[in-house]
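All of the numbers you see were taken from the coordinates with simple rules; none came from a lab. Keep in mind it's a predicted model, so treat the numbers as computed, not measured. Cβ atoms are built from the backbone, for glycine too; each structure is taken alone.
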Structure 1
Amino acid sequence: MKKKVVLGAALMMMPLVSFAGGYLTNTNQHAAFLRSLSRGAAIDIDGALSNPAGLSFLPTDGFRIGVSIQSAFQTRDIDASFSTYNGFDPVNKVPTVSDVPYKKYYKGKAAAPVIPSVFAAYKKGDWTISGFFAITGGGGKASFDDGLPMFESAAMAGIFKESVAKYIKTGGQSPIVTPDMYTINSAMDGKQYIYSLQLGLSYKITDWLSAFAGGRMNYFSGNYDGYLDAKLKKDFGGTDLMNLALDCDQTGWGLTPVLGVDVKYGKFNFGAKYEFKTNLNIENNTKKLDYPDSAEDLIGPYKHGVNTPNDIPSMLSVAASYQFLPMLKASVEYHFFDDKKAGMAGGKQKELERGTNEYLFGIEWDVVKRLTISGGAQITDYGLSDNFQSDVSFSCDSYSLGFGAKVMLSEKMALKRGIYVGQLTTIIPRRLDNYCGTGLPGQNVYSRTNKVFGLSLDYAF
């Protein structure tokens, strides 16, 4: 019994992975993205991230800086339904299963009230040096105040099996413990940050072609804190059945090479960027880990000092924009994240069917000389499978909208406001014949929603 429950505790230490197109990804660091969503062919200060090669086509020489603040809020909900044992057949000596599955809706919330980023570029003739500092992954805290189904189901099955073993050993003198006889309290919190600093150089090769080369240093910092307590009800003695707890910090760093090109021809602009895979290992600094000795083999990989892979996948961005009218511009964009080739703990990436495809659309309209309004849409299609998804790390295909405005406060200063609303669709239920190692069937239905608000101030010296 304890081994099964501890397996769930060990999984609590796995990162709450942020994938492409999900919450606070590396395509979203500036309010300009929130207001239009397609920025891969834009020529502006946020291009230090989205289109660095395009900075060579900035209209004037000199120094530019952009400061952006975002606030992000997310729900991460799990609708769980799984079978439980409810008794023991002494004649056939087999456990009996309840006709009605155990159902519970687990609500998770994530919040990042302040997400800062800074962009800078200096253009001199055909050369432009640029860079940014931002939180390119994670950036907030996720909380499941009622725990997760993987922990509760494993605990319920384990408690039952242990009580059956005692029942048989004592010749029926020890009671069989069923779910109606006890309560389980559990919770899990996780937070994750990837701090990134990028520097690079762009060069305008011809009047219509420019290229970029640079690198990004990434530092990972995370913490995972959780517990599970199972206790008999007072009518049955009120004794503790199980107590688990953990508190684990994780850190690591990795380098991302980045290449880009930009083609500008008349009213048309084409931008492309490739971010190489970042080899990133995270190391455990485990401050608390309570578990029985019998689960040593399961817990071993998560002990203090152990390293696990947490690679950032390579990413290809291709975008095109067209100036239809002096006051009207539209853009389209495509991203491919090669998640399947990015190392994850336990080789989990092998369970993916493919990488992630992302499609983005944006439009901008200069209403008056100093005011631009814009909007956009984003579609994200993951290569998910049932075996890849888990309660501590799940993704959902998304359909999202963004809108906002840019106000020119002066000839050199622009204020940008953006709002991003992500309605991440419920995926096909994850059905399992052996639900979380219980030996019984069950299913989870995952869903997520995002709301992000951003404000930026850009200045050209």
Structure 2
Amino acid sequence: MAKAKIKFYCNKCGSETPKWAGQCPECMAWNTLQESVVEKILVSSSSRFREHLTGPSEVCSLNSVEMAQTPRQATGLVELDRVMGGGLVNGSVTLIGGDPGIGKSTLLLQTLACLDSASGVPSLYVTGEESAQQVGLRGKRLGLSLGPLRILTENYLERILNVASKEKAKVIVIDSIQTVYSDILQSAPGSVAQVRECAAQLVRFAKHTNTALFLVGHVTKEGTLAGPRVLEHMVDTVLYFEGDSSSRYRVVRTVKNRYGAVNELGIFDMTDKGLREVSNPSAIFLSRHDEQVSGSAIMVTREGTRPMLVEVQALVDQSHLGNPRRVALGLEQNRLAMLLAVLHRHAGISMSDQDVFINVVGGVRIAETAADLPLLLAIISSFKNKPLPKDMVMFGEIGLSGEIRPVQNGVERLNEAAKHGFKQSLIPIANKPKILVRNMEIQTATHVSQVVKLLDF
């Protein structure tokens, strides 16, 4: 009997190599090569997809391609439609990743139930992790009408494709892709080769049959999707399910979307009846204090197409260590170190003997540079124990020379703040609107030192 051939695949970039090495030769990542058995049967590269092929491809002119607008199918959940760019697209493949127990299966079960009851769209829920009884009990606990919903408990890829072809479902959920395996490969389910092979065949099936497909993916300890990185390139949309274990709120973030904007946020409230949509997210990220407190600043961030008000908290305390601590939750820690250096260099305020702790209320992550100015003012406020004005919002990017640079969509941010009752704002001078915002006093600044003097710090 011939000895089975062994190859090694990188779970970051998906490249293969005949020998194991500590570092991937393609992406230069360390300890990412995983062992996998080569195919046990000889099949041509096209025979795996022969069932779904429509014929040879032909070259055509781009002008002859029909440019019809892609129709959308509403899911029944407004927040999910927002992050997906307006709804489901026929033939699209969506990958949803998140920590265990965050609510991925609950969200998709609610989505299929809404599609069946409201629009009558035939759907199929394929689970490889739970039994049909477990899914039914969850649906009953959530109060969903699961009568027309079809469910299949299967891990074998070829059988899943056969059932999906017979059912002719327009929406299919695979929960999860790490549990599905193909008979073509000998490697275990969840390995790099199996995940890549099964995902490729499922994507090909979705494109050929014009079926909307959801793939549920597990995440690693670092928060990235488990399996090969090429999985994110194969799908049309990548969604990340985020949330703090101590908080009931869940955030769905768009990382990739071929049919809409990226970095769009969908906010949900986890209750005993499932995920409930939050229409006004600014209200949950603000913890209005009865009294003015130091170290708290309100900023207007923009995620995708929606502005939101978020509270940034800072705590500065005397350090008893030789190397003071710099802790940032919800913000980039390297950015914090840079802003502290700018504060010392251009405002004369040193934090070399102080511990600095930063937190964003609600567990939301802020990636944009508009948080620089609120973060810096929150630090100064905590350091000098002097509260900022209670009804003031701020935003702005800070450069290495201490200048305050403008950010995008300044007028929309100010209108969102005015809608929630804020009377003052501190913004870059380039973001000052030509038409004044109603009931809003606007203060502008061009440099960090000017801000310190303006607020009498």
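Here Kirkwood radius over Cα pairs in Å, for residues 71-126 alone has been calculated and equals 16.9, so which of 1, 2 was it run on? Among 1, 2, the structure yielding 16.9 for Kirkwood radius over Cα pairs in Å, for residues 71-126 alone is 1. Calculating distance in nm of label points 7 Å out along Cα→Cβ at positions 207 and 383 for structures 1, 2 picks out 2 as the one with the greatest value. One of 1, 2 was used to calculate helix-only ellipticity at 222 nm (-39500 (n - 2.57) for each DSSP H run of 4 or more, over all residues; to 500), giving -3000; which? Label of the originating structure: 1.
Each of 1, 2 could give relative contact order in percent (Cα under 8 Å, 6 or more apart), but the derived value 20 comes from 1. Source structure of the calculated read-out (semi-axes √(5λ) of the Cα gyration tensor in Å, 47, 27, 21) within 1, 2: 2. Structures 1, 2 were shown, and distance in nm of label points 7 Å out along Cα→Cβ at positions 159 and 335 at 4.2 was computed from 1.
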